[in-house]
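Following this line, the structures themselves.
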Structure I
Amino acid sequence: MSQPLQTLEKSVGKIITVQLKSNQLYTGRLRITDQYMNLILEDCSEVEDGKISKRYGQAFLRGNNILFIKIE
């Protein structure tokens with residue numbers, strides 16, 4: 001297993017920020033990830049211009065759409 005995947009798996013339960021290739025920004029608590037870096041976030045919020053624009057209970061983000069992940 002590669003280092004990024006190990007780091008992501010160790011971050012389950014932590015707050016993360018994810019930017020997609022489409023420049024959408026999401027923040028939430030990482031619930032689960034898999035070998036493709038697909039993510040499920042709990043208490044997920046979409047952020048626009050530094051402010052929360054939408055709230056989601058859970059969100060599924062496909063790994064192939066992710067530009068970067070920041071672990072808080």
Structure II
Amino acid sequence: MSEREQIIYMQTRLIRLASEKWNRPIDQIARLFAKHGVLKYIEECFEIFHVEGDEAILEDIEGYLRNRGVI
């Protein structure tokens with residue numbers, strides 16, 4: 001799997017995980033991630049994130065969104 005495919009796979013997993021944790025529909029989470037730069041953030045931090053578990057990454061994303069006043 002190429003690095004680009006791995007990034008997309010990670011973004012998809014995190015959208016699903018956020019949907020479950022935040023009890024919101026997947027399409028709503030996908031729009032939120034796109035609108036607030038979370039997908040780009042995941043891509044930029046991939047080298048660090050790929051050695052962490054999904055729960056730890058989601059906590060980081062929650063902090064990212066909280067710092068921007070989104071959640």
A value of -23500 was computed for helix-only ellipticity at 222 nm (-39500 (n - 2.57) for each DSSP H run of 4 or more, over all residues; to 500); which of I, II is the source structure? II
When I, II are compared on mean count of other Cβ atoms within 10 Å over residues 10-17, the highest value belongs to II
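Every number in this text was worked out from the coordinates using simple rules, so none of it is lab data. Remember, predicted model here, so these are calculated numbers, not experimental data. Cβ atoms are built from the backbone, for glycine too; each structure is taken alone.
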